[in-house]
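Enquirer: Next come the structures, one after another.
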Structure I
Amino acid sequence: MVADPEVAPIVLESSRAIAIVTPTDGGRLSSLRVDGRELLVTGGTDPLDHGCFPMAPFAGRVREARFRFRGREWHIRRSGAPHAIHGTVARRAWERTGPTTIRTDLGPDWPFRGEVIQHFELTDDRLRIRMDLLAAEPMPASIGWHPWFRWSLDGGRVPSIARAQVRPNAALMYVRDADGLPVGRLVAPVEGPWDDCFTGLSQPTDVRWADGPVLSISSSCPDLVVFTESDRGFCVEPQTGPPDALNLRPRVVRPGTPLKAEMTWAWGGA
C-alpha cells in the first residue's frame, strides 16, 4: 500500500491544545501545542528524530536484525546497523480511514503480512492514542510510541539545571549489555542519564517543565523506555515489550487477535 501523497494532516483542536497528525510522515503526531507552547521536537528530516512516531511491528532494536520464530531464523533490514530499529511503519506513508483514524501495512521490510491502525482523541486536558496491530498471518511483534519532547518549551539548548525533569515511575529496570540491549535480567532502577527500559510501572510517569505544564504519561503497556542522553530532546516511550522483545519476550499475534496499546498524555496547569 502506498498512501495518497496529498493526504492532508489531521488537525485536532480543543480549548487548550492543538494536535497535528501527519499521515504521510510515518503516521506521527508531528506537533502538540498546549496553552500555545510546543511540547515536541519538530521539523526533523530523519523519520526517527522528531515528533511522536509509532513503532511496529517491533519497538526498539532487534539484535543484529534477526530473530527465531517457528523453528526458523528470520533476517530483517539493518535499519540501525548492526541492528534493526523502531519497526517499519515510521518510514511508511499512512492513509486516512476516518476523521481521526489512520492505517498502513507493514511494508516490504517485514516478512509477515499485517496492518497497523492508530486512532487519536483530543480533549481540553488530554490526548489519547490507540494502536492496533492486525496480523494476516501469525507473527512475533511488539508495538509502542517514540515521542521526542523538548528540554525547554522555549526551544533551543538550555543548561541542565533548567531542563525538563522526568523520572520513570517504575520498580525495576532491565540490565543492558555492551550493545545497549536488555539481557533479560532486572534490577532496581539507577539514576540517569538513561537509555533504559523500565518495568513494574506505577502509572503515570510525569514530565515537569520549569516553564510549562506537568505532562502525565500513562499507557496500557508494561514497559517504558526513557532516553535522556541527547541535547536534541528526551523520550518517554511506552512499549508492549522491551527492546529486542522478538528475541527476549515475543508476543505472537494471530489473525483475529490483534496486539493493542493505548497511551494517554494529560496536562495540568502551567
Structure II
Amino acid sequence: MKLSADGGFGYSCFNCGYTAGFVPGKSLTYKTRKLLEWLNVDAEVIEQINLDSLRYRVMNGLITTQRKEIKPVNFEERELPAGFELIDPSNPRHNAYYEYLCSRSVNPDGYPYRVSPDSEDRQGKSILIPFTHKGVVVGNTIRFMDARAPKYISDSQPGYVFGLDLQQTSWQHLFVVEGVFDALSINAVAVLHNDINDVQAQIIRASGKQITVIPDYDQAGLALIAKAVELGWPVSFPEWPDGVKDVNDAVKIMGRLATVLTILQSRETIKGKIIIKGRELAKRI
C-alpha cells in the first residue's frame, strides 16, 4: 500500500492483481470499500471516511470559490412576445386565467402575469410570466394551461435566477427551489432546472440571506441536493403528505404558512446528514 501526502492511498496486490485507491474529496469506490471490509474496518467507520471525504471536497470547493474573482452579473433587456396583455381582474375574458392561477395556489394579483385571450391558437390557453432582474425584463416563460406537451416555453439567459425581485431586504431567509410556480407559491427564488451554475450561485450568495434549498421529491431533486452539498448550502426535507412532490403541491394542500413552517423546521445544515437524507429520499422515489 502506498500513501500519498494528502492522506490518500493506493493498493495493488501482486498475487491476485486486485487494485484500489482513495483520494480525499472523492467518494469511496466499490473496490475500496471491499478492501476496507477485508481489512476488518467497521462499516460505520467506512461510512464516516466517505462522509469526511465529501466534506473535504465541499470545504475545498468553498475555499476555491472564495478566491475566484467576483464579476458583476448583467443580463440584457429583452422584449416580451407580442399578443399578450397584462392580466386584469375586471376583464371577464381573463376569468379562466385567474381560475388557473388560483388552482395553482398563487396570487393572481401578486405578479405581472400576461395573457392572450384573443388568440385562437394555443397561446390563448397560456399565461406568460415575465423574468425580471432589478426591475428590468430579461426573459419570460409561457405556461400552457392545457394538458399537451410542452408545458413551458421559456426565454431564459444563462445564470438567471427567477424571483430575486420578489425578495424584501427585511427577510432573513432565501428559499431556493427549482420551478417558477414553486417560487411564486412562497416568494422563493427558482433556478429553473435541477442544477445551480456558478453565476446563479454567485447571485444567490450575494443576497446575504440564510439560504435553504428545497428539492423536488423526484430524480431531478436528487441532483439539486447533490449540488447543494457541493456548495455547502442547507437543504430542507419536509415530511409532506403522500403525493406531494414539490413546494407548489404542498401549498395547494397545506397553505403557504404551514408549508413555510415545515420547510424551516426540516432545515438541515450538517452536510453528512444531508447526504444521508438524500439517500433515504432516493429509496422512496
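Enquirer: Just checking, which of I, II has the largest value of relative contact order in percent (Cα under 8 Å, 6 or more apart)?
Expert: Ranking I, II on relative contact order in percent (Cα under 8 Å, 6 or more apart), first place is I.
Enquirer: Which structure, out of I, II, was helix-only ellipticity at 222 nm (-39500 (n - 2.57) for each DSSP H run of 4 or more, over all residues; to 500) derived from, given a value of -11000?
Expert: Corresponding structure: II.
Enquirer: Quick check: 9.0 is what I get for mean projected area of the Cα convex hull in nm², for residues 21-84 alone, calculated from one of I, II. Which structure matches?
Expert: This figure was derived from II.
Enquirer: For percent of Cα pairs over 19 Å apart, for residues 101-188 alone, which structure out of I, II has the highest calculated value?
Expert: When percent of Cα pairs over 19 Å apart, for residues 101-188 alone is calculated for I, II, structure I comes out on top.
Enquirer: Out of I, II, which has the highest value for mean count of other Cβ atoms within 10 Å over residues 133-140?
Expert: I
Enquirer: Another question, if that's okay. Suppose Cα extents along the principal axes in Å works out to 53, 46, 30; of I, II, which structure was it derived from?
Expert: Clearly, the read-out refers to I.
Enquirer: Given structures I, II, which gives the highest value for distance in nm of label points 7 Å out along Cα→Cβ at positions 53 and 221?
Expert: Largest value of distance in nm of label points 7 Å out along Cα→Cβ at positions 53 and 221: II.
Enquirer: To continue, here is another question. One of I, II was used to calculate distance in nm of label points 7 Å out along Cα→Cβ at positions 125 and 173, giving 3.1; which?
Expert: Here the read-out was taken from I.
No lab work stands behind these numbers, since they all come straight from the coordinates. This is a predicted model, so every value here is computed, not measured. Cβ atoms are built from the backbone, for glycine too; each structure is taken alone.
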